[in-house]
1. I have 9.6 for mean count of other Cβ atoms within 10 Å over residues 72-79, calculated from one of the structures I, II. Which structure is it?
2. A value of 3.6 was computed for distance in nm of label points 7 Å out along Cα→Cβ at positions 32 and 96; which of I, II is the source structure?
3. For structures I, II, which has the highest computed value of relative contact order in percent (Cα under 8 Å, 6 or more apart)?
4. Looking at distance in nm of label points 7 Å out along Cα→Cβ at positions 8 and 56, point out which structure of I, II has the largest value.
5. Quick one: semi-axes √(5λ) of the Cα gyration tensor in Å came out at 25, 21, 9 when computed from one of I, II, so which one is it?
6. Given that helix-only ellipticity at 222 nm (-39500 (n - 2.57) for each DSSP H run of 4 or more, over all residues; to 500), derived from a single structure, equals -27000, which label among I, II identifies that structure?
7. With mean count of other Cβ atoms within 10 Å over residues 24-31 coming out at 9.1, pick the structure among I, II it was computed from.
8. Quick check on the output: 12.6 is mean count of other Cβ atoms within 10 Å over residues 48-55, derived from one of I, II. Which one produced it?
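Only the coordinates and a few stated rules stand behind these numbers; no lab work does. Remember, it's a predicted structure, so these values are computed and weren't measured experimentally. Cβ atoms are built from the backbone, for glycine too; each structure is taken alone.
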Structure I
Amino acid sequence: MVVVGVISTLSRLDFETSKRHEFIIKVMDDGTDIYSDFAKVLIHVTDTNDHAPQFVSSVYAARVHEMAVVGSRVIQVQATDADKGNNSQIQYSIQSGMLTTECRHWLNEHAI
């Protein structure tokens, strides 16, 4: 006779807190001579994209001389994402502000 047992979660699992859960389970019969067996259960938690990227600073400021060579580095921004793997990949884009046509063209070519 095959009887199925189900293991289910009682609370939300978080990859960043614990990537793996391990425990021992036991099965036993109700016979006059009780027999039992044990097995190890390994549960690997997979990451979901549950953390938003965050900038290291909320404001970035820089100065650049009007005679700076085209392609000069003006400022470097930095953000982090607590997720792992592909879920932690970050892309930057400029959402608003005053950009000249030349600046927009350069940004499009260099895809920040």
Structure II
Amino acid sequence: MVFGLTWAMLIAFVVAVTTQIVGIGFLAKTAGFTNLGYSVAVVVLYGVSLAAMARLVNDGAPLGVLIPIMATVIPLASIAIGVAAHGESASPVKVGLLVLACAIIGTAARY
């Protein structure tokens, strides 16, 4: 067990996070959901993510641990995707504010 999670729960959590991150990466390619292929991919990826999270809730996973991790990892990955794949700027202020927000979320989750 890791963080009170069985291996099956841990795998479901990784699937939930990974599919959301990949879905975010494809979101710009949907062209406002006018590109059918990428639009279907995004909907399926988010559906898989929600199904994995529903499974975690059903199995009694400690959401007080999982949700703050997701709330930190997914936005950071989104910025990385934006910078690497879409040419967005990564100013120190932008990254610093996001890291600060993630730290606040992490701290709040402990209480």
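1. It was calculated from structure I.
2. Going label by label, the one that fits is II.
3. II
4. Answer by largest value of distance in nm of label points 7 Å out along Cα→Cβ at positions 8 and 56: I.
5. Answer by label: II.
6. Label of the originating structure: II.
7. Derived from the structure labelled I.
8. Source structure: I.
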